[in-house]
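Structures for review follow.
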Structure P
Amino acid sequence: MINQRCTRNILGVLCCVVIAVFAGALPHTAHAATNISAVPTDHWAWNDLIGWIDFYGTDTVIVNSWTLAGYASSSVGDISFDCHTTRSGDICGTSNYQVTNNGLGDLSGWGWNDTYGWISFCGRTSGGTPDCPTTPYSYRVWIDPSTGTFGSSLDYAWNDVIGWISFNCTNHGGCGTSNYKVVTSWIATSTSGIAESTTFDTGVVTGAQLNSVLWHGNQPGGTSVRFQFAVSNSPTGPWNFMGPDGTSASIYTATIDTSRKLDYTFHNGGRYFRYRVMLVSDQAQTVSPRVDDVIVNWSP
């Protein structure tokens with residue numbers, strides 16, 4: 001039984017994979033359009049003093065896994081969520097503020113209105129931070145990470161002058177009178193990058209049997225590493241990557257430093273083989289696995 005150590009290609013392409021996973025993490029890029037719903041009832045927040053706040057009409061409000069950016073319109077002017085993306089452009093050199101998303105829909109930090117000042121998106125009764133200060137009442141603005149809908153029983157922002165800002169009529173049981181909410185197309189979901197190995201020659205003219213795969217590296221909680229394999233009797237393929245059911249729709253999930261048995265039916269009879277590895281981030285897209293070394297066990 002022979003262990004074929006397959007390291008060169010995965011080390012060579014890993015940087016590209018990580019960039020693919022985290023390219024979206026740069027929050028200050030320009031945005032062309034909003035991802036807030038255009039449905040008439042699905043882009044409004046409410047305050048008892050200033051009335052309706054429109055998250056859609058400016059075509060700038062963007063929710064992603066790291067920030068709430070852009071600005072909404074109201075009867076008292078813009079409500080800005082990020083100093084990088086105001087109507088006047090980047091003003092962070094004068095006033096540095098931002099509403100952040102923890103990747104799972106919990107917003108914190110500060111917005112701004114020129115008439116009434118700072119708007120807080122999170123407060124707690126103890127253990128406050130600059131982005132979620134200690135306040136007499138606990139509140140937050142939350143986006144359901146599975147639907148993109150703003151709203152829960154605590155779903156309010158706060159301003160010292162105008163008071164509470166509601167993002168969903170269910171906050172106060174007012175949906176029968178006035179049906180409104182803010183909805184975004186953003187949902188919390190993992191992202192992934194794929195790397196494909198070079199071609200490995202087993203030297204077995206009659207075809208080898210791939211037995212198992214083992215990988216070393218780093219695997220943070222909530223992430224995964226997945227494999228597919230392809231065998232051929234020609235160094236140029238064709239390469240039909242498949243998982244445990246013999247189709248391209250299935251994958252092998254392999255835990256770090258743990259040997260994963262491969263299906264003997266589908267990965268034999270080929271002198272040459274390749275593998276494809278997929279690195280999947282956590283749902284919040286904050287961490288990704290790292291693969292340093294892949295070992296494929298095969299036998300004649």
Structure Q
Amino acid sequence: MGKLCLTDSTPFNLDHTLKCGQAFRWRKHGEWWYGTVRDKIFKIKQTGDTLVFENVDESFVERYFSLDLDLPRILSSINKDHHIERAIRRFRGLRIVRQDPWECLISYMCATNKNIPAIKRSIEALANRFGEKKTFEGQVFYTFPEPHKLTQVSAEELKKCGLGFRAKHISETAKKIVKEDFSFEMLKRTDYMDGKKTLLRLRGVGHKVADCVLLFSLEKLEAFPVDVWVKRAILNHYKKHFDAKFLERVSMKKSLSPSEYERVNSFGREYFGEYAGYAQEYLFHYERLCVI
């Protein structure tokens with residue numbers, strides 16, 4: 001059993017971080033969170049300023065939960081107005097985790113036009129059918145299937161995981177990644193725009209999916225994914241930054257066109273700066289849970 005003591009310079013809230021919708025394969029039993037990250041099954045809980053964890057070491061916990069980042073400085077940087085200030089105050093300690101890029105990519109491809117419970121069901125079905133079975137504390141877990149595993153699976157089989165039209169996209173993306181020896185590590189070393197262009201070449205990856213992968217797994221903290229909740233926050237609290245015709249047009253639409261998405265996305269990145277992704281996640285979580 002490992003322990004990690006947090007300090008004032010490393011504020012962290014485990015519940016906010018794992019409930020905010022950025023990662024989909026965490027379960028909470030009592031006071032413990034159980035997670036699967038690549039081939040690791042582990043549990044973690046927070047009591048005050050102490051994290052207790054099992055089956056991973058301290059360095060893994062620090063890296064996965066981004067405890068090496070100066071969160072007070074990040075939050076100070078994005079605290080541009082009264083609305084984001086309220087979100088920061090309500091969810092202070094929420095951190096963006098460093099997900100496995102492959103699982104993150106497929107997870108957000110699964111997320112297209114789905115709510116969070118439906119996303120979780122599809123991802124769990126993929127892991128249960130095609131991942132590796134592991135046991136931890138008498139519970140059964142499954143690792144997420146590697147790309148080569150999904151190249152051996154037909155789109156029809158993938159559809160049985162509740163993927164619908166996404167099944168074909170996921171099948172083709174897995175094949176492309178294996179065939180071209182696609183490197184997520186290389187993407188970590190590119191800048192935001194080049195990384196986004198590369199991801200957009202994958203079948204079934206649009207601007208929002210690309211931004212989510214860049215933010216939640218490739219450490220591009222300037223990425224600013226725009227979904228229905230973030231669009232609502234922008235329309236309600238940042239409309240002075242847009243002309244009336246644009247606001248009227250997008251307010252009537254369920255989804256944004258690529259050009260409309262890019263306009264809102266560019267605003268978020270320019271307004272909030274190098275840590276716009278943190279602003280996005282605080283706004284997203286606040287809009288879902290606190291704004292009536």
Note to self: Starting from the value 0.96: which structure in P, Q was Rg/Rh (Cα atoms, Kirkwood Rh) calculated from?
What the structure shows: Q
Check: Among the shown structures P, Q, from which was the value 3.9 of distance in nm of label points 7 Å out along Cα→Cβ at positions 125 and 253 calculated?
Finding: P
Margin query: If FRET efficiency 1/(1 + (r/R0)^6) of positions 53 and 237 (r between Cβ atoms, R0 = 30 Å, to 0.05) is calculated from each of P, Q, which structure is the one that comes out at 0.00?
Written below: P
Note to self: Quick check: -14500 is what I get for helix-only ellipticity at 222 nm (-39500 (n - 2.57) for each DSSP H run of 4 or more, over all residues; to 500), calculated from one of P, Q. Which structure matches?
What the structure shows: Q
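Thinking of P, Q, which structure, once Cα extents along the principal axes in Å, for residues 45-92 alone is computed, gives back 41, 19, 12?
Values: P: 28, 23, 16; Q: 41, 19, 12.
This figure was derived from Q.
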Next item on the list: Given a value of 23, 10, 8 for semi-axes √(5λ) of the Cα gyration tensor in Å, for residues 205-244 alone, point me to the structure among P, Q it was derived from.
Entry: Q
Check: If we compute mean count of other Cβ atoms within 10 Å over residues 117-124 for structures P, Q, which one ends up with the highest value?
Finding: P
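Throughout, read-outs are computed from the coordinates displayed, never taken from laboratory work. Since the model is a prediction, treat every value here as computed from it, not as a measurement. Cβ atoms are built from the backbone, for glycine too; each structure is taken alone.
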